[in-house]
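Nothing in this text is a laboratory measurement; each read-out follows from the coordinates by a stated rule. If you're wondering where the values come from, they're calculated on a predicted model, not measured in any experiment. Cβ atoms are built from the backbone, for glycine too; each structure is taken alone.
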Structure I
Amino acid sequence: MSAGSQHKLAAAYESFAASIYAGALPAAAEETEPPTLPAELEIQRLWHLGLLGNAGTTEHHGAVRILDKGTWNRSPGADFLRAEIELGGQVLRGDIEIDPTAQDWERHGHGANPEFNNVILHVVLTRPPQGWYTRDSQHREIPVLYLPAERWQKPLGLPAGVPGGMIPRCQAPLAHMAVDSIISLLQAAAAHRVARKRKLFHAKVQQQGAEQAWYEALAETLGYSTNKVAMQLLASRAPLQQLKGREEALLFGVAGFLCPILPEKADTQARGYHRSVWDAWWPVQPEFALSQGREIPWVYGATRPQNHPHRRVAALAAAVAQWKTLYPLFNAQGAKRLAEALKALRHDYWDTHYSLPSAAARKRLALVGSARINDFLVNHVYVQDESDAAWQSYLAMRADHEPGVVSRTAERLFGRREDVQPLLRRSYAQQALLQIDADFCAGSSCRNCLFPEQLGQWKAI
């Protein structure tokens, strides 16, 4: 397939999906639910990246334009400081607060807190109740900007809302579709997913530069599914440009992993390493530490010991230490050398430790394993290269494991067809099934869906 075929496949999938939504039957009233709201920190990160747009219409004050999104706050107070907006033809300078709902302003006590008196815009993700006004402790009204779901769902990689409140459903497997047609469908869905990821990445590059965008992409990959968001937040809060040879101190410090005294169970090596990182962190702590309520939400219980958040941060720090070597390889031509370089990352302490206070392991632990490397290539490196060679390499990639959502979606669509099973070991097929699940299955009912009927009309491209 040529590079042009990649774009043709993506366009075919988009047209195919649009025709399904256009013909979908209205859902029952009780099935139409508001979108699940993301965590506030995730929305703050998107605002920080400039991915939520720079204009909108406030509830009571007309059009607003964001001239400067502000500085992401690390301390108590409003979320973004020293912002600048244009409202009603007037330029205003002050702070911006972001909440999932307008009512959170009062729930969090902002209305009675003088630290929020400099807020000039309150950004929310749900439409405020009728008659709602956000006011500060001096009873001054603060303009409210409501961001509809389509503004934040796409940057988060979530499926866009279905037009007109119509919800498609997913049905049983299509047992008689030719394998060639299945391959074509999966490649089309994968091409569509690639195009979406590329577009989002380009937007990040425009906002913050290519190196920071790649740094955040690598951090996201190292976080696995359980700490993907946490690693994204860490990379945003500890930008690449500010690390400057102090990557371990800033990354572990901003992550909240350092403490004045380690637990008694920590051995001599652990104490020595922690002390060296702590000594480098302490002088810069006032500038970079996150205050209570702004901590990064790490997940510990659902991870294997080798994937402990401490090790994920250590892997990122090790990669940053070799950034001059790694960064030029973030392309399809350099993919093989990039994989070898990531696999070769070493660290005197983290080669044998699961966490900051843990005892040494009996054998060496890889900082970046093959699964993470493949994930980075599939989700980021090959995605950003539009060449024919990159597309062919992408299609040839094999997956190390099969996520549960992939298995469920494959079972739902294809049942136990033996001739389809080998496809599931291809990374592009897994990406395609993730896209199909997001577009037609996740969070929706299966009743009245036209997806199976439309699949019968799909022809191999």
Structure II
Amino acid sequence: MSIEGKHVIIVAGAGPAGMAVAVALAKAGHEIIILNRDIKFGGLAEYGIFPSKLKLRGGLKKQYWELLDRPNVHYFGNVSIGNGKDLTVEDVRTLGADAVVFSIGAQGTKAIGVEGDSAKGVFHAKDVVYHFNRLPGFGDRPFDMGRHVAVIGAGDVMVDIAHWLVRYKKVERVTAIVRRGPAERKYNPKEIRSVCANMDLPGIASEVARIKDRLAAVGQNPDDVLKGLTDEFTKCEPKISETQMGFKFLASPKRILVDGNNRVRGLEMEDNKLDPKGEDTVAVGLKQYYEFPCDAVIFAVGDKVDETVGLPYKSGMFVTNPNKTGNDPDDALFQAFDESTGKVVDGVFLAGWARKASEGLVGIAKRDGDWCAEVVGRYLSVKTQGSHSDVKTVLDKLGATLKARKSHPVNAEGLRLLESSEKGHWGEDCIGEFKFASNREMIELIERGRA
């Protein structure tokens, strides 16, 4: 069957999940319109992983360019979706597409919820990651860290932030604050190689000794725990700063302590113990408090979707169909659902972080997109053409709407001009590869290139 007459799919988002949906459905012969908030495609892969991981990013870019080069794929970057944005959800739905897949990521941020969280020197981890990845709006924003930075968390995000602080900011000290113990650390041992040359080994040994009785109380041998932790400090990347990195275990931040200028001067911490919970453990506060001095605090507190988008929303997530269909993958997991009517939002699907916020490793997001494409494919296979428009009509209507809204969409040709210019700047003050830090710079460059 020819592409003409196939259903038009609008994918809102160009990260690993959305692009996986687009690849699968484009290969199946459907016309794909990609609406992306950012000018550049990539999403998490472009702005959420450590920017020196050029091999991973380069492989994904190659796949995404191959997608955009297909004649049945139409890319519109710099188009935001939501109330008060370039297009509303209703605008998108009335364009005439047969299905709409929202893969717009977890663009909201959970509140920190700790007293003093508005102080100068308190940051969300996502904002910091956006900053060193030079996401427009964050790349040129000042992030004053001071000398000693506390990072709340023990996962890969903490390690990426520590990597930036140790090797690029070259602060004096980084301390990872961990609610549980060393045995419950969540980061990938391969990731810790980026900072392990800067580990304060005597300080870490002292920290484990400080909590040894609480570890022993749940059957953990402190010596074995310490060895398991430090044995992973192998194949370390060369040391290029004098930053010292350490940990504070069994500790929960309860309050941000500030000076007279509302600047961070430390944390009030609560000591924790470990209680068994099945085969795992949980941290339980001991109501014993102490002050921990630091100049900045970075919270990795998780993400949520943006409730202002206009999709059915509840408790930090867009709502999906609670009524399982029995298919594999289950259609219900990807169908938007309106609880006020008790009905599925016909033809509207969710993928990636939009479906399940904070589960956003590149591989997981891509797999989610692949599953979503199967669900959408099933939907399209039984859907009649009905009153829906052909792709030219949809594209014309989209172009007219964006023009009326005075939007500045960027197509694949514009992205080629931008990429060529950025490659000419590589080697300048940047991590991994050069990026323009503002949409204005990128739009002006593209317009000059077209002139």
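Here are some notes:
- If helix-only ellipticity at 222 nm (-39500 (n - 2.57) for each DSSP H run of 4 or more, over all residues; to 500) is computed and equals -12500, the structure in I, II: I
- Taking distance in nm of label points 7 Å out along Cα→Cβ at positions 120 and 312 as the criterion, the highest value among I, II goes to II.
- Comparison of I, II - label where mean count of other Cβ atoms within 10 Å over residues 224-231 is highest: I
- Looking at distance in nm of label points 7 Å out along Cα→Cβ at positions 104 and 176 over structures I, II, structure I comes out largest.
- A value of 2.7 for distance in nm of label points 7 Å out along Cα→Cβ at positions 256 and 304, calculated from one of I, II, originates in structure I.
- Structure from which 4.6 was derived, distance in nm of label points 7 Å out along Cα→Cβ at positions 328 and 440, options I, II: I
- Structure with the greatest value (metric distance in nm of label points 7 Å out along Cα→Cβ at positions 16 and 288, set I, II): I
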